[in-house]
Structure P
Amino acid sequence: MDMKVTTILLAEDNELNRDMMLLRLEKAGFHVLLAENGWQCLEQARELLPDLILMDLDMPVMDGWEATRLLKSGQSTKTIPIIALTAHALQDERDRAIAAGCNDYDVKPVDFERLLQKIGMLV
């Protein structure tokens with residue numbers, strides 16, 4: 001019996017953070033797509049329909065807030081779960097992320113085990 005591999009789109013502009021997350025997610029058995037800004041994330045999500053998106057909120061070209069709003073308003077992408085990733089641990093930042101359409105929220109530096117639990121609850 002074939003088990004479907006979960007595809008995660010990681011939207012992260014910081015190369016070091018992106019590379020570290022890519023290695024850890026792949027080691028955990030996920031197929032990972034990469035985007036360096038919100039616009040790339042939006043384009044890839046529309047084309048490839050990943051199972052989940054890890055969305056940095058503070059990115060160039062288009063930030064994660066706008067990318068999330070556009071994804072959640074799109075017919076083909078509105079059901080893709082999004083976990084916001086940010087260095088800002090304030091409650092109002094979490095509330096804003098949920099209001100923008102994110103399904104969950106996590107702070108950087110990421111506690112990888114906690115993030116895996118959140119991913120597991122959404123896919």
Structure Q
Amino acid sequence: MAEDDLPREDVKIDFVDTYVPRAGIEYNLAENFPLRLGYSYQMTPMRTPGDRTNVFLDNDRHVGSIGLGYTMEDPPVFALPVSLDAAYFHQYLVPDEYETADGFTYESEGNVNGGVVTLNLQF
């Protein structure tokens with residue numbers, strides 16, 4: 001958000017630029033059947049969380065993921081390859097304590113789990 005953004009003037013929050021290191025690896029278990037692993041560390045861009053009427057809590061997080069894929073090179077119905085991919089991810093929200101601009105203290109931590117499945121049809 002821009003420094004002169006009107007809503008931001010009313011909410012006592014401050015952001016900083018962050019760098020997100022990421023690593024990933026793909027290993028073919030068999031032809032057209034890759035296993036994928038990934039990791040990233042995401043530092044929160046929030047420097048201050050606001051005040052007690054507008055609190056924005058955002059933790060640093062470690063994110064891990066695992067996925068499988070399969071590509072059918074010569075499918076019976078389609079002229080082009082068909083791919084199916086599935087992945088699971090877990091985000092560990094690093095415990096943190098926040099103090100708002102008006103002196104209130106909040107604690108935040110947790111875990112987030114999710115998954116995704118994609119079907120890629122080319123035409």
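Which structure, out of P, Q, was helix-only ellipticity at 222 nm (-39500 (n - 2.57) for each DSSP H run of 4 or more, over all residues; to 500) derived from, given a value of -13500? Going label by label, the one that fits is P.
Among P, Q, considering only mean count of other Cβ atoms within 10 Å over residues 18-25, which has the greatest calculated value? Mind showing how you got there, number by number?
Working: P: 16.4; Q: 9.8.
Answer by largest value of mean count of other Cβ atoms within 10 Å over residues 18-25: P.
From P, Q, which structure was percent of Cα pairs over 18 Å apart = 46 calculated on? Attributed to the structure labelled P. If log10 I(q)/I(0) by the Debye sum over Cα atoms at q = 0.26, 0.33 Å⁻¹, for residues 50-97 alone computes to -0.94, -1.11, which of P, Q did it come from? The structure behind it is Q. If you line up P, Q by mean count of other Cβ atoms within 10 Å over residues 74-81, the top spot, with the largest value, goes to P.
To which of P, Q does the computed value 14.8 (mean count of other Cβ atoms within 10 Å over residues 66-73) belong? The read-out was computed on structure Q.
A short reminder: the numbers here are calculations on the coordinates, not readings from a lab. Computed from a prediction, not measured in an experiment: that's the story for all the values here. Cβ atoms are built from the backbone, for glycine too; each structure is taken alone.
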